[in-house]
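Multiple structures are listed underneath, in structure tokens.
Every number in this text was worked out from the coordinates using simple rules, so none of it is lab data. It should be emphasised that the depicted structure is a prediction, and the values quoted were computed from it without experimental measurement. Cβ atoms are built from the backbone, for glycine too; each structure is taken alone.
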Structure P
Amino acid sequence: MFVVGMPRSGTTLVEQILASHPLVHGAGELRAVEDMARTLFPGNRYQSSYPDGFGSISEHTLERYATLHLRQLENLSGAASRVVDKCPHNFMHLGLVSSLFPGAKIIHIARDPLDTCISIYFQLFTPQHAYACDLERLGRYYSIYRHLIAYWNSVLSIPILNIQYEHLVAEPEKISRSLVEFCGLEWNDRCLEFHATKRDVNTPSYGQVRQPVYTRSVSRWKHYREYLRPLMDSLEASVDT
């Protein structure tokens, strides 16, 4: 199972809920999918030919990469029957995921664009997230993400469950049950006690998933409304295109 979305949108919370189920292993933010894409399209080809040149990759090659990755997941997961790969930016690679793992399921979580973007802006990310330091660029990046997710929903054959962060924190049991059902598992009450689950969480959301669900992050952007005009203009411009 792949949990995707923008950073700071609730992906860690979704993983923690699922990883609290005794039959689920939360593997964290694996880089395997992007690494596979960069290996299949080495050097400048990753920028110039991916994903357009994807049709040139043989089925044998794809099967080899998929088999190797599944073996690695088996080594990580122990007795668990489900593994969660929670790398938010895999939203860019869902076409590759669909080809490599036709039996995979995708959980996409979205959050209010303004709340998502200011949460990213307030966080100290690595240089790989250059878009995170400028409100206008953040708006453009969010818009690319939004259009790409809409595209994947329209063309991919693998199951995609789209959930909203605001719905999850407002009705945690209802949405958590839908997550567990989507994964093909029986409900377990541990999923509501996710904050008590002992596991490594190496993301900026570490503190949040050690607490019960709360709603105070909803509409947080309103506290900073007067400073967000570049972000708002950028998001509005993308809607019109």
Structure Q
Amino acid sequence: MKVKDKVVVVTGGASGIGRAMAHRFARDGAKHVVVADLAGDGAAKVAAEIGGSHRAVDVSKEDDIVSLIESTERTHGPIDLFCSNAGIGLGRGIDEPDTVWQKIWEVNVMSHVYAARHLVPRMVPRGGGYLLNTASAAGLLSQIGSVTYAVTKHAAVALAEWLSITHGHEGIKVSVLCPQAVRTAMTAGNEQGVASVDGMLEPDDVAEAVTQALDEERFLVLPHPEVAEYMKRKAGDYDRWLAGMRRLAAKYRG
């Protein structure tokens, strides 16, 4: 999958990983990049920087996703690559109120559902398309200190797996982006947190990893390659892995 001459949409594109991907896709010759974000002014700024267009979108609302898809295809042509990148970190313990659980679920999981629900039926008749869903290494391992984040990111990975299994034969390509710590607004003030155990990457590093994975049409995008080894350890001896994670949690509790 080369983005040259392709129509690309990036949600959460006003900053961080989304902004870096939008810039990278534009440099790589995308036909058009649509930058979507809840922060409409931020999306407009990025779009102006790359010669793309922007749209203010609340990804937790299905109608907003539908409108984004329809307006993009009406104006710029069929979407070749949809990067469902927007996400939030909200809540910590199991006792968070249902309103917190619902909000993070809507953004971190349902936004991907809405995109796939309305894009797959469009993409299949025209021979296929590409969905890139941003999850997290927390979706493959766990997130010490935030059950809401761990659970929703696991669900995001599960959805991407299902989409690949179910629609791969119809030309639907799927990749899931699973970094550890990246220097974004979400990690500001927590540069020494547990997610940064293998270093804090810059958003441009993540965009480079995404480009390489798209070129190879790989499902897992792992900007921190160590995550692959952790997954092997987890699968090889689950109880030992859990014991190690408990030790890591104790270390970061101080």
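Some points to look at:
- Among P, Q, structure where mean count of other Cβ atoms within 10 Å over residues 63-70 as derived comes to 17.1: Q
- Each of structures P, Q was scored by Kirkwood radius over Cα pairs in Å; the highest score is held by P.
- Origin of the derived value 18.4 (mean count of other Cβ atoms within 10 Å over residues 175-182; candidates P, Q): P
- Label whose coordinates, when distance in nm of label points 7 Å out along Cα→Cβ at positions 135 and 151 is calculated, return 1.7 (choices P, Q): Q
- Highest-scoring entry among P, Q, by mean count of other Cβ atoms within 10 Å over residues 79-86, is Q.
- Each of the structures P, Q was assessed by distance in nm of label points 7 Å out along Cα→Cβ at positions 103 and 143; the largest value belongs to P.
- Computed 43, 40, 18 for Cα extents along the principal axes in Å, for residues 47-118 alone - originating structure among P, Q: P
- Ranking P, Q by relative contact order in percent (Cα under 8 Å, 6 or more apart), the structure that comes out highest: P
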